[in-house]
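Following are the structures in question.
Please treat every number below as a calculation from the coordinates, not as lab data. Keep in mind the model is a prediction, meaning the values are calculated, not measured. Cβ atoms are built from the backbone, for glycine too; each structure is taken alone.
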Structure P
Amino acid sequence: MVVDEAVAESLRGAERVRLAVFVASCTERMAQLFTGLRGVDPVRAEDVDLYLTTLEELWSLDLPDKAFSTRMEALQGFVELQPSEEELVDVGDIYAFYGVLCMRYAVLYRACGDVEDAVRCAHAALTALGQLDRNIPHSAFFEGEGEFQRRAMLVDTDTERSLLQLRDDDRAASRERLLAVNSRLQK
C-alpha cells in the first residue's frame, strides 16, 4: 500500500468530520493539476467549473452527504474517467487524470461514507506525486504529500483558522505541483 500505514489506520478510526477535511485537503492539493491543465481548453470550461464548485462543497463540512451523489454522476462524465483501451502517455493527461481521480474518491467518500474511499483518495495523490518524483530529478513531492496527509489528520477541525491555514497550505502545494508539471510539459 502506498498510503502510510499510520495514516491509513488513523483514517479507518476517524470521525466523519475529520475524514471530510482529509479528503477535501487531498483534493485541494491536486486541484490545480486538473484546473490548470484543463482550464486553458474552452471545451472543458464546464468541467473546470464543476470541479471548482465541487471542491468548495467538499470544504463545506455541514453539507449533507447525499448532496454529493449528483456530483458523482457528473464527475463520471469527465473524459479522464472514461474507459479507454489507450494508455495515458501525455504528461498533461496523466496529471489531469490524477486530479480527477482524487476528486472522484473524495466525492465518493462524502456520498457514501466508506472510509476506504478516503484511503483511495490519499493513494491517488501519492501515486501521482510518486510518478512526478520519478520524472523530475531531486524532487520530493511524494514525501511532501505524505507529510501533508499526516498533518491533515491532526488539524483542529473545530477551529476555522486551522482549517483556513490548512487550505492555504494545500493551495500553495497545488500551485507548486502545477508548476512542476508545466516545466515537464515544456521539455
Structure Q
Amino acid sequence: MKKVILDLAVTLDGFIEGPNGEIDWCIMDDDMDFEGFIAGIDTIFYGRVSYDLWGNFQPDANAGHTERMLWEGIHAKDKFVFSSQHKQDEKATFINTDIVDKVTEIKKQGGKDIWLYGGAGLIKTFIGLDLIDVYKISVHPTVLGSGKPLFEELKERIELRLIKTNIFKSGVVQLIYEPKSK
C-alpha cells in the first residue's frame, strides 16, 4: 500500500515559513537527492492555496536544465487538491468531503508513495486525522524567531519513531520518522 509522506523543510526553531510566508531560507543541495524522492512518488496532495501557487508552476526561461527537469517530474504526478471549494481542473482532482475515505482509497490503488505537499492547513488536517505514514523533516540551519509553526493546535501527543537521519553538506539535517501507532 502507498504511504503518505510529509517531506517538509523546517527552520531550527520549528517554522515552515516566515511571518510573511517567506521560504527563502530553504536550501536545495544536490546531495539531498530531491530527484530521487520525486522518482519514488506518483501522487501529490495539495491544499488549494498551495496548488494555486505551485501546482502548475513553470520555471522561467533562465532556469537551468536540472530545475526544468525537476518541475517536469513534479507535473507528471497525479495531483489531488483538498479544498472546500468545488473547482474543475484538468490537471488535478479536487476532494472536499470524506477525506479519510478518499485518502485510504488512493493509498490502496498501489503504485508509488504520496507526497503530502501542504500547505499548513492541509498538513494540520492530516496530522489531526492520523493520515501521515512518514514524517521527513529537513531541519535547516536558520532561526526565524516567528512564522508559521509546523506543529500547532495538536489535540493529542504524537509518538514518533526515528527510522533514519541524513546530514547534508549545507548543515541541513533530515529526520525521518514513522508514527509508533502504525
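Match the computed value -0.69 of log10 I(q)/I(0) by the Debye sum over Cα atoms at q = 0.15 Å⁻¹, for residues 13-92 alone to one of the structures P, Q, and report its label.
Structure Q accounts for this read-out.
When distance in nm of label points 7 Å out along Cα→Cβ at positions 85 and 109 is calculated, the result is 2.3; to which of the structures P, Q does this value belong?
Going label by label, the one that fits is Q.
Tell me which of P, Q gives 38 when you compute relative contact order in percent (Cα under 8 Å, 6 or more apart).
Comparing all candidates, it corresponds to Q.
Give the label, chosen from P, Q, of the structure having the highest value of FRET efficiency 1/(1 + (r/R0)^6) of positions 61 and 157 (r between Cβ atoms, R0 = 30 Å, to 0.05).
Ranking P, Q on FRET efficiency 1/(1 + (r/R0)^6) of positions 61 and 157 (r between Cβ atoms, R0 = 30 Å, to 0.05), first place is P.
Could you figure out which one of P, Q the value -5500 for helix-only ellipticity at 222 nm (-39500 (n - 2.57) for each DSSP H run of 4 or more, over all residues; to 500) was computed from?
Q
Using distance in nm of label points 7 Å out along Cα→Cβ at positions 125 and 141 as the calculated read-out, with 3.7 as its value, let me know the right label among P, Q.
Going through each structure in turn, the value belongs to Q.
Can you spot which of P, Q the value 19.9 was calculated from, given it is mean count of other Cβ atoms within 10 Å over residues 5-12?
Q
If we compute distance in nm of label points 7 Å out along Cα→Cβ at positions 21 and 53 for structures P, Q, which one ends up with the highest value?
P
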